[in-house]
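A.B. asks: Each structure below is given as structure tokens.
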Structure 1
Amino acid sequence: MQLSPHKRENVLPLPVVLISTISKTGIRNAAPWGNITPILRPLDEIVLASWLRRDTLDNIRETGEFVVNVPPATMVEEVMICARNYPPEVDEFEEARLTPRPSTTVAPPGIEGSVAWMECRLVEEITREKYALVVGSVVRLEVNDRYVTAEGDMDFGAARPLCMVCGNDGIRFTYPVDAGRFALYSEMFIRRS
């Protein structure tokens with residue numbers, strides 16, 4: 001079956017995060033995001049894509065700060081509440097009954113119960129006709145102790161970080177599972193004799 005190119009999210013699972021910001025008037029905002037990715041290891045930058053009319057984008061532009069919260073699958077209902085199109089003066093933390101978690105390096109709070117929190121500062125915005133790419137520097141990364149192994153790796157079975165795959169009529173939420181194969185980074189390099 002051939003699909004239209006714009007249906008790439010029908011076959012490409014995307015991470016789901018909640019981006020928390022604060023407006024210049026102090027209103028807390030939490031919005032789900034699926035278009036986010038780290039920029040090349042070992043750099044500390046991430047990029048997210050945004051429609052031009054988003055309260056989250058306005059807040060990032062005004063304050064230069066945001067927190068990327070990685071929700072577990074158990075927070076899917078809170079994510080859907082935050083997905084609603086609220087006016088800018090509505091506090092999504094209150095609407096979704098999210099518990100704020102004080103940040104260390106930025107003003108916006110994180111969200112309690114998340115798998116991890118990335119406190120970020122705006123580095124650059126690349127604006128196109130219909131969307132913007134926001135490049136942020138991760139200035140602090142913290143993982144919830146409940147979701148990591150003794151070695152510091154994510155315990156996928158415990159964390160179940162939320163992901164999504166789009167369909168023709170809606171979104172199917174899912175989470176990654178261990179495929180049963182571990183690979184050392186060194187396996188990716190060809191040894192020359």
Structure 2
Amino acid sequence: MNLAEILERTIRPYLLVLTLIFAASFLAGTMAPPAIRQQMTEMFQVVVGNYGGLAGGMLFFNILVQNVMATIFVIISGVIVGIIPTFAISSNGFGLGVLYREASGVSGYSKAALKILPYGVLEIPALLIAASYGLWLGVMAVRRLRGKESPPLRVQIEHSFRRYFAIVFPLLVIAAGIETALILALP
């Protein structure tokens with residue numbers, strides 16, 4: 001068994017934990033008080049409004065760069081005990097839950113699910129994978145500080161980025177394409 005297979009097995013528990021955190025945060029977002037839902041919806045509209053005047057190629061590029069920077073930050077920041085990857089997952093889950101609840105109030109639950117489905121199919125899994133590597137790196141950094149991990153952290157960081165460009169980056173490219181098409185299709 002090679003190092004890549006061993007490391008991939010070690011990512012699964014982090015992916016599972018972060019998926020559960022995402023699901024719980026999503027549920028919390030759907031149950032958030034109306035005032036919080038209103039604030040989150042307004043913030044989302046401001047972000048989407050920033051993309052409003054962009055042409056197709058520039059819109060795609062901006063979405064992709066934003067998502068790439070966010071996921072790389074989540075991986076790198078994981079070295080700091082994994083707090084930021086966990087926070088990124090919970091805040092994304094909460095925000096998506098709020099948006100789902102708001103959209104379901106306007107167009108019904110099934111149409112709201114269709115509106116958030118493009119994010120859930122590619123973008124959220126990409127974020128979960130990146131955050132799993134970030135959380136794993138945080139745990140490895142703590143183990144190394146305690147003298148329990150022998151490989152240098154550099155090896156694990158390099159592995160994380162190889163997997164990032166093999167798995168996460170392609171997902172983000174496709175997600176940016178879908179998101180661009182959806183934004184351009186909206187009136």
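Each value in this text was obtained by applying a stated rule to the coordinates, not by laboratory testing. Here the structure is a predicted model, which is why all the values come from computation and not from measurement. Cβ atoms are built from the backbone, for glycine too; each structure is taken alone.
A.B. asks: If relative contact order in percent (Cα under 8 Å, 6 or more apart) is computed to be 33, which of 1, 2 is the source? All intermediate terms of the calculation are to be shown ahead of the outcome.
C.D. replies: Details: 1: 23; 2: 33.
For relative contact order in percent (Cα under 8 Å, 6 or more apart), the value 33 is produced by structure 2.
A.B. asks: Oh, and also: Just checking, which of 1, 2 has the largest value of FRET efficiency 1/(1 + (r/R0)^6) of positions 19 and 43 (r between Cβ atoms, R0 = 30 Å, to 0.05)?
C.D. replies: 1
A.B. asks: On to the next question. Of the structures 1, 2, report the one carrying the highest value of mean count of other Cβ atoms within 10 Å over residues 67-74.
C.D. replies: Evaluating mean count of other Cβ atoms within 10 Å over residues 67-74 on every structure, the highest lands on 1.
A.B. asks: With Cα Rg over 2.2 N^0.38 Å, for residues 75-162 alone as the yardstick, tell me which of 1, 2 scores highest.
C.D. replies: 2
A.B. asks: Okay, next question. Starting from the value -0.36, -0.85, -0.97, -1.23: which structure in 1, 2 was log10 I(q)/I(0) by the Debye sum over Cα atoms at q = 0.09, 0.14, 0.15, 0.17 Å⁻¹ calculated from?
C.D. replies: This value belongs to structure 1.
A.B. asks: Computing helix-only ellipticity at 222 nm (-39500 (n - 2.57) for each DSSP H run of 4 or more, over all residues; to 500) gives -28000 for which of 1, 2?
C.D. replies: Attributed to the structure labelled 2.
A.B. asks: Let me ask something else. Of the structures 1, 2, report the one carrying the highest value of distance in nm of label points 7 Å out along Cα→Cβ at positions 59 and 123.
C.D. replies: Evaluating distance in nm of label points 7 Å out along Cα→Cβ at positions 59 and 123 on every structure, the highest lands on 1.
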